[in-house]
Structure I
Amino acid sequence: MTRILGIDPGYERLGVAILEKNKSDKKEKVIFSECFKTPAKLEFNERLFLIGEEVRKIIKEYKPEILSIETLFLNTNQKTVMRVAEARGVVVYEASRAGMKIFEASPPQIKIATTGYGRSDKTQIIKMVKMLVDIDVSKKSDDEMDAIAIALTAFTHIR
């Protein structure tokens, strides 16, 4: 059995998913997912601390072997990119601390792994995630769906 922690990094909202697959399974199973939110009224360092604590708790409970996390893409807001990079660093630190392997996926890799097309949009990715895993998507946020797609990308690459 392989268990992967997928993370869609952010400091306001962190998409988190735990997927597992046994050799006999046809599909990966989502055994946990959430959109972890940090309160905007907190200092940034406090938000990073909460992210670290949440990721540590999830790793301890579900014991994934691999972290699959999205690489950063540069957008126009440099302050946001820097803060997401710091949140991402906290997640990578916690996974490394737990002895997990780290798999980094770029947005085009995630799109290719889930839809077969590197320029897919959000709706196409979500549609494919629904087909690839058994999940009630009406209860899932975009951040959770992204985390699931990120974990699926790692499964595609480790086969």
Structure II
Amino acid sequence: MQIVSIGAQDWESVREVQAHAYPPALHEAVDVLRDKQRLGPESCWCVQDDGRVCAYLLAHPWSGALPPAWGKNGLQMPGEVDQLFLHDMAILPHRQGQGLAAALLVQASDWARGQGLPRLTLVAVLDAAGYWQRQGFVPVEPAQVVPAYYGPDAQFMQKLL
């Protein structure tokens, strides 16, 4: 098992992992996923086991007090970079509980520290806020209104590095 940068040959496998990890309402097109790599060419990784993608993390530098728009291409940085936004992390269901998420979070944290970024941010969806709290994330204060397309229980969270 190894963590590697997502390559051109990995995107179909990334899409398959997404399809197994999320309900259809949260699926994003491959071109949207690839656009995250445009924003963070060095901060999008996948876990490969025997050459097969079993997990991924799409992260990119970001700025400001609001999360980036979901499901859109062509996002532009709204200001000076002050965070690494974890756009999407997904693991094949049969590979959950094997430490893949923890390894990807270490990868992201180490990369962000190396870039001098003071925090990780994300939008917790599908009642995942409790999981992210156990990983050291807390709600961004003051509480931000997360756009409806993230889902009814979505919460903008951060972890200071």
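Values in this text are rule-based calculations from the coordinates and carry no lab data. All values derive from a computational prediction rather than experimental measurement. Cβ atoms are built from the backbone, for glycine too; each structure is taken alone.
Annotations
- For relative contact order in percent (Cα under 8 Å, 6 or more apart) computed as 33, the structure of I, II it came from: I
- Origin of the value -8000, where helix-only ellipticity at 222 nm (-39500 (n - 2.57) for each DSSP H run of 4 or more, over all residues; to 500) was derived from one of I, II: II
- Among I, II, structure where Rg and Dmax of the Cα atoms in Å as derived comes to 14.7, 47: I
- Top of I, II by distance in nm of label points 7 Å out along Cα→Cβ at positions 20 and 148, largest first: II
- Top of I, II by mean count of other Cβ atoms within 10 Å over residues 4-11, largest first: I
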